[in-house]
Structure I
Amino acid sequence: MSTSEIKLLQTIVIIVLVIIVRLLTNKSLKKIQDKFSFQKVRILIIKKVLSIIFYLSSIILISFIWGVNEKQLLVYVSSFLTILGIAFFAQWSILSNITASLILYFNYPVKIGDHMTIMEKDYDTSGKITDIGAFFITLKTQNEEYITIPNSVILQKMIRFK
């Protein structure tokens, strides 16, 4: 076998492994969803994030197989992360809301359909949760108004659930 045929075979093996791991992960997530009654939307987000991680890892492995220089790849990745870091630093509230959404997602007992009250000094805000996004939680008040509250605020305020 020539070296290009070996590289092609290794590439195919990596692609097949990624597909198998992704399918096994999806089955496991389905079992977790059924066991713990997670919402379908949350499982879909986890599937998307894991798929991105699997595919990026496979692209990096395949690029190493085909002879991409490690130093060149490191320069590219560090440049990309630097630009991304500057963009997030320029929009610090966006980064804090994304971080808060991850915390809410994994460690906070909040679901769509729950009724919550954000207790503040002067004015309490309450309503039914209609959407939980990456940046905001949307509440529907008793007056049929929709209020969006940044996720970082949810972590900073006292919350009462009904």
Structure II
Amino acid sequence: MAARTQPLYSESQPFRHWRMQIALSVPPLAILVVACRQIFWHKAWTSPPLSNGGLIFLTLLLSAVYLRLNTVRMVTEVLQGEVVVRFRGIWKKRRVPAESIRSVATIEYDPTVDFGGYGIRSGRGGLAYIARGNRAVQLELIDGERLFIGSQKPDELAGHLRGLAALRR
């Protein structure tokens, strides 16, 4: 197994928004109410009723999915020859080689207006990785593609990316 090189820059942002947490908590809580109603108060929700084991399994499954989605983090790393962005836990890595970066700029934007929300989004300006906030680093690639990387420290990230791109030229 190859040794992992230390990143020149690393940023980890939690992907937690109160509206999303409320929306994600509804299914596990609803099935918990249904399970308690049937198991403890003997009032089945459906006819014929689901088995108690099935309700317990479904409650545990939805709770596990809720907990998993609440642990998702956006991780940005600048390595020796590339920048890597990923939503740890749910999405594969996006690797951008340093030689494919044409320009780097810091920007302010509105995630909802410009990209339709948070996450991995495609908007009129290009592809965006957004966990929180309204500041990002915009990469313009050699092939014309634009990539936005949301950051709580965009000036520091941009400085590392400019240095990385300059070294590769």
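I have 0.95 for FRET efficiency 1/(1 + (r/R0)^6) of positions 19 and 43 (r between Cβ atoms, R0 = 35 Å, to 0.05), calculated from one of the structures I, II. Which structure is it? Structure of origin is I. Looking at distance in nm of label points 7 Å out along Cα→Cβ at positions 83 and 123 over structures I, II, structure I comes out largest.
Among candidates I, II, the computation of percent of Cα pairs over 29 Å apart that gave 43 used structure I. When helix-only ellipticity at 222 nm (-39500 (n - 2.57) for each DSSP H run of 4 or more, over all residues; to 500) is computed across structures I, II, the figure -22000 traces back to I. For which of I, II does semi-axes √(5λ) of the Cα gyration tensor in Å, for residues 27-66 alone, calculated from the coordinates, equal 17, 10, 8? It traces back to II.
Each of I, II could give mean count of other Cβ atoms within 10 Å over residues 115-122, but the derived value 12.8 comes from I.
Match the computed value 21 of relative contact order in percent (Cα under 8 Å, 6 or more apart) to one of the structures I, II, and report its label. Checking each candidate, the match is II. Tell me which of I, II gives 0.95 when you compute FRET efficiency 1/(1 + (r/R0)^6) of positions 11 and 51 (r between Cβ atoms, R0 = 30 Å, to 0.05). It must be structure I, since only it matches.
Looking at distance in nm of label points 7 Å out along Cα→Cβ at positions 35 and 99 over structures I, II, structure II comes out largest. When distance in nm of label points 7 Å out along Cα→Cβ at positions 75 and 107 is computed for each of I, II, which one produces 4.0? Attributed to the structure labelled I.
Quick note: the coordinates plus some simple rules give every number you see, no bench work behind them. Fair warning: this is a prediction, and the values are worked out from it, not measured in the lab. Cβ atoms are built from the backbone, for glycine too; each structure is taken alone.
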